[in-house]
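Following are the structures in question.
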Structure 1
Amino acid sequence: MTYVDDYPGAAKLVRWHFGVAFIAFALGGVFGLLQGLYRTDYFREALPIDATQYYTVLTGHGVLLALVFTTFFICGMFVWATTRSLDRPLYSDRLAWVGFGSMFVGTALAATAILNGFAPGLPFDSADVLYTFYAPLKAHPAFYFGAALLVVGSWILGAVYFLTYREWRADNPDARIPLQTFMVLTTFIMWYVSSVGVAVEVVVFLIPWSLGWIGQVDPLLTRSLFWYFGHPVVYFWLLPGYLAWYTLLPKFAGGRLFSDPLARVVFVLFVLLSTPVGFHHQYIDPGIADGFKFIAMTNTMMLLLPSLLTAFTVVASVEHGARQRGGDGYLGWLRALPWDEPAFAGTALAGLMFAAGGFSGMINAGMNINYLIHNTIWVPGHFHLTVGTAFALTAMAVSYWLVPQLTGKPLRHRRLASIQPYVWFVGMTLMSNAMHRGGLAGLPRRTAEPVGDAGASAFDTVFSTIAEIRLQIALGATLLVVALLMFLVVMLGTWLSRPGVSALSVNGHIPEPLSGASNGPRVLDNLKLWTGIAVVLVLLAYGVPLGSMVADGILNPGASPFPV
């Protein structure tokens, strides 16, 4: 029996989520290539965009990949993880489909508003507000309604996970929460707490502003509400990757998870520390007291702890698997790992790339060093290591193993699949390395050109004298799209193939950890406790500064956040 035989309704729901995610991935990837070639001045005359449309491309690339691809894939993956680990169907397939429908309609509205930048005449005005959609840039109301529906849809699916768990708990009052379900629920606790910020920004301020109901909004307030959500969303992307690294990667390696309690500690730490960190994106903003920026910096540095715990636990688990396969020596066990298996190779390389992203993230988090790289191309270099590889490559790798179980069909083009993770890894290494180096040289981000009217000669000199950085970015972007096309060919070939016997032999069983949940304190499963502490930490970090912004921007609209 396979997953699709045991839970056909859930499997269908996951397939639809993955299908939309892969379409968004494809379109967003093409936008990324156009952006990379235009910015580096390769084949610019042959590209179907101009300097104005570049921002349409940039917005589409960010929204489709960072919000649509991620959210659909995560919600679908969590349907699988919840039903599999609780060994029961969803609380309500119908309610889950309502959540999917809300997300789909929201995506269609936002995408239409964005794509009008290419073809004037579509129903809505364009929405070239970038992924970071806060004032003073304004989009058509359809974009904001779409963003709101996408978030609301994810909330509905989250409610389905919790209701399914509640039913399971009624039947198993004394049991520990299965690890995958624990990871799903803690991820969504963090998501609920953090996404309130963007919901308030969009519904209370941006939609009325775009409709003309209010004349102006406070840019500092909307920016702060966005970043209240904008950094925790990174962990919304990453925690499904952690779920795969903890529960699937050891299996792919031939072993078992080293410690279930350590995995739970890591997810609890992310619940507590993910949200009160957003001010580290606003170090140069006036109107926010330095003390609160320092709190955000400290909390961000504390997030190194769950990452280091993850590195230890996952590497120990993989080493155990390698030694089970006959590997020996201090490092010789690495040769025993199944590097020719796409599910293992992609997941392992994603984790390795995330380690590099953690190091560059420490630079972003530090108040003094951040000034050097703020708003340079270093920043997209960093988050292409996180969402662009830690999440995206893990999602592709997991799909090689999971899609055959969801479709009852064998994985097609296996040789192509076995090469694809390495092509992605090389492409991202080239592009991200060049972006980090370019950021240190002062190259700006969010611009169609590396130069501007003011101070153009300085940037022009830097950019033209390090031509290999431009070449690395263009070559890396090209390799990434090649790897994306390879993945899509494998997925499409598998999806369209006939059911086969080899699909039924996919081993969906996940072995028990070496150290099980019973070896950890039961307080780790107290979700109400961790939610309450997380809310208190958010209030301590954000209560006073957001209250001051509301008082100045709404109660005293003539006030300015800028010092006189």
Structure 2
Amino acid sequence: MTKASDLFVSALEAEGVEVIFGIPGEENLDLLESLRSSSIRLVLTRHEQAAGFMAATWGRLTGKAGVCLSTLGPGATNLVTAAAYAQLGAMPMLMITGQKPIRTSRQAHFQIVDVVDTMRPLTKYTRQLVSADTIPARVREAVRRAEEERPGAVHLELPQDIAGDDTDARLIPASASRRPLAEHKAVEAAARAIRQASRPLLMLGAGANRKTTASMLCGFIDKLRIPFFSTQMGKGVLDETGPLWMGNAALSDHDFVHRAIDAADCIINIGHDVIEKPPFFMREGRRTVIHVNYSGAQVDPVYFPQIEVVGDIANAVWQLTEALEPQPHWDFSCFDRVREAMLAHLDDRAADDRFPMVSQRIVADVAAALGPEDIVCLDNGLYKIWFARNFRCRRPNTLLLDNALATMGAGLPSAIAARIVHPDRKVVAVCGDGGFMMNSQELETAVRLGLDLVVLVVRDDAYGMIKWKQQHEDYPSFGMDLGNPDFVKYAEAYGARGHRPSAAAELLPLLRRALETPGVDLIDVPLDYSDDDRILNDDIPRLSAAVR
């Protein structure tokens, strides 16, 4: 006979789980004891939401379900935002929560909420374990659901009395499975539309951000030389420093990339998910849009493709590459003009010396301090648009941003997980002061774990993105300004190093020193958003409209 909590941990080990992020409670003590003697590392966090963000980022970077742990009640409900973050962002994650004994309880309904039903609309799979004998099947099914396309969040509730039971159940071996391949006729229809087009354009969405798919796409553009752009969560799938990159759809319309979209008569859409903010608005009859994804298109008023290639994306791209040859009538000259104008605008403020600093200079300095494999983890704020537009990725998953749930508070936890997954790479978290303070306590986690990490806090002493929207709607400023601690002293109180440049020229050298010095560094940079409304809503539409 085996104790149920030991079997549960063995099942996790069999699934390849290496790390669990979270905060246990008294209902998890059997599980905690089983973890103590296992191969799985427990990363104790300061808040369950942060643990969930870490687990989701682990899943995003590895393709394997990241795992987080909480107790019942308030611990479990603290995972709700992280569940939505993983589910909308297609990040494989398993949440394990505790519960009071379900056979007998002497505490009435103290701390009890229905966590399984709470998680139901936010997950692909949620179950309470009511028998130790079902543990192997439930764990196997949960992990399978989390990792299969489209990936997302799953949840298992392990009650206290079930965890302490004995069982003679045995582990279920993982089954080998392959995703269905796209039908040949669908591939041929897509290939025919691409051949007949005059100005085909490739679009990369979040679903393209898989290792094998990225490799197949490299072969596709090397052979066909079709220009490409990406959604925010598709950044880095292909090298954005090459001559075929047309930009990022950080805005939904009126940017330089949209001049290329307007000129295209066929858009090959690899891995787009309508959960992500629309990269462009489809208008009937303007162009052919080809949907290539693991599942059929989810049609809505701004996305209704005419051709669908449904199946394993990497294989579909390979089939298209084999079926196509460069066509003599393809004309990419209009794209070249768009790209020239776009690059001139991206570089326009990269050396701006104003202080407080402008976002474009911060993006340029962060890019200059990092190598092609290093990782930037963004929280959410107006600066995210500038990183999406201006930061040119060389590799997949090197700019981690959230354009699905778009929650604040994930930047620092995401960076902690990225550093644990990739201890050989430099990692920078870029957080607005609002988002940083939502999970700033995880500085202690980073220091305790001995991580080498740089946290760049861009500070405007307000909820800047909403203030920008408020300004754009011609409303008076109200309800957006806030106070902040002294971030240098705040970092030092956690055992990190704090820095505050006094001029724009000081940031890049400071970043480089911090990245080369072991330990956790926080850099407090004042940020000036005052020009952003004009640039994003007036200058960019005017300049991009002039491109012909």
Structure 3
Amino acid sequence: MSKRPTYDQLRAEVLKRYPDGVTPAGISIDDIVQLKLQNTYSTHLDIAREMAGVMREDMAAYDADHGKFTQSLGCWSGYHAHQMIKSVKRMRGTAKGTYVYLSGWMVAGLRNRFGHQPDQSMHEKTAVVDLIEEIYVSLRQADEVALNDLFRELKSAKEKGAPADVIETIVQRIDTFESHVVPIIADIDAGFGNEHATYLLAKEMIKAGACCIQIENQVSDAKQCGHQDGKVTVPREDFIEKLRACRLAFEELGVDDGVIVARTDSLGAGLTQKIPVSQQPGDLASEYIKWLDTEDITPANPLKDGDVALQKDGKLVKPVRLANGLYKFREGTGADRVVEDCISSLTIGGADLLWIETDTPNVDVIAGMVNRIKEVVPNAKLTYNNSPSFNWTLNLRKQVRADWLEAGKISDGEYPEAELMSARFDETELGQEADARLKRFQYDISDRAGVFHNLITLPTFHMTAFAMDELSKGYFGENKMAAYVQTIQRREIRNGVSAVKHQHEVGSDLGDTFKEMVAGERALKAGGVHNTMNQFENVA
């Protein structure tokens, strides 16, 4: 984050206002300094501006070294994001290179007033904005709690007359404290309407803190999850207008480095809602139209009233149109359309990153498309969805099996494909090779396919379902309290998960500190000797 004033600098500034160290209200100078430092950002728009700079620095680092890719997990609450960043900081000592992904799927499925809905833009627009706001409120509170702990340590050291070097060490830890606030990549679906609606929603998302907006080239009113059938894309001119709408929203709000991820669903989308008008050969419209599935007009297949005709390759043809009025693309053209989508999004639409939605996690397939894009845009970079919609075990085992068959390492009868999910293959050479490729997947795809950012869209959806299933089976079954203690609490303690002290995690000590600031000895505090959180004082 940007350079904050140091403890000494802030103290000096406050003392300029109150030279004798006494405020009219009798408030401590150190208390004022603490609150100023705990308020790590003034507004969430400030967060958007700063996090955009963080992403730009990370993108430049990736261009220089493809090993420096970034990662995120999709979070459907502020608390999920809070715990994710705390865990990363505890493990690595820094959250650098870690983002939060905000999934439209999870907003639709879990965070809207209409109930659990499919990923079809059926949720309220404001639910996305509300979740961005919630995530940053939670991450900023994590800052407050952590800094409050440091200031309590500083106050205790001063009261005990600790040596100057001890005091200086604590102050240095305060000055070098790294915020829990990280970039959010926020899903705006297909823009929730026309280009003006996209612009208005993008502005609200940015004001809530989003430094990066991901938008897809599907039709807003026919939007489908990227891993479902029936996807309908829009002509490239239409999509470029929405990319420009997002850019204008960033520019208007002074987020000059705002990042736009242009997602294409063309690999799995075989339909379009309209045929754009071509003005000249080779323009965006003609390059889109050329992939349409068409039928020759013949005496046996004449033009009828209501039919649409196109002049194509010197003759009049009929585009194949379904009963619902949608037009079909030719089979097997998805990869070609993806490449053209991506090039136009980068060169004409001003996008910064690409997202290619795929049906399987195959590095070779993705790298093949990306290499074609890089022939035109050498520094093209991707965000890739390591999706839970893929059966990762089955896909990777199939890939290993196919490679080994081609190399003659195994015969066709070995490792039957219909049985590859069986647990009996877990410890076999094939199972272990598939797991090794799984572990390398993000490294391989970042190195070979230009993937700057690896994310998992729905991990906290599945994690919550799995964890609740495990706990419920044990607790409501035979194990009762042992189920909770053995599967959760004991592991929290032994893994150093700070949430085991749940009162502290949500700001109980922070509240006690503030009460002391305003009430002194009269403060009614929660953290006394009878607080049961003291049982965890020496274990986590």
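Given a value of -22500 for helix-only ellipticity at 222 nm (-39500 (n - 2.57) for each DSSP H run of 4 or more, over all residues; to 500), point me to the structure among 1, 2, 3 it was derived from. This value belongs to structure 1. For distance in nm of label points 7 Å out along Cα→Cβ at positions 170 and 490, the calculated result is 3.7, so let me know which of 1, 2, 3 that is. Clearly, the read-out refers to 3. In this comparison of 1, 2, 3, the computed figure 0.45 for FRET efficiency 1/(1 + (r/R0)^6) of positions 242 and 298 (r between Cβ atoms, R0 = 30 Å, to 0.05) is attributed to 2. In this comparison of 1, 2, 3, the computed figure 28.5 for mean count of other Cβ atoms within 10 Å over residues 210-217 is attributed to 3.
Quick note: the coordinates plus some simple rules give every number you see, no bench work behind them. Bear in mind that the values here come from a model prediction, so they are computed numbers and not experimental data. Cβ atoms are built from the backbone, for glycine too; each structure is taken alone.
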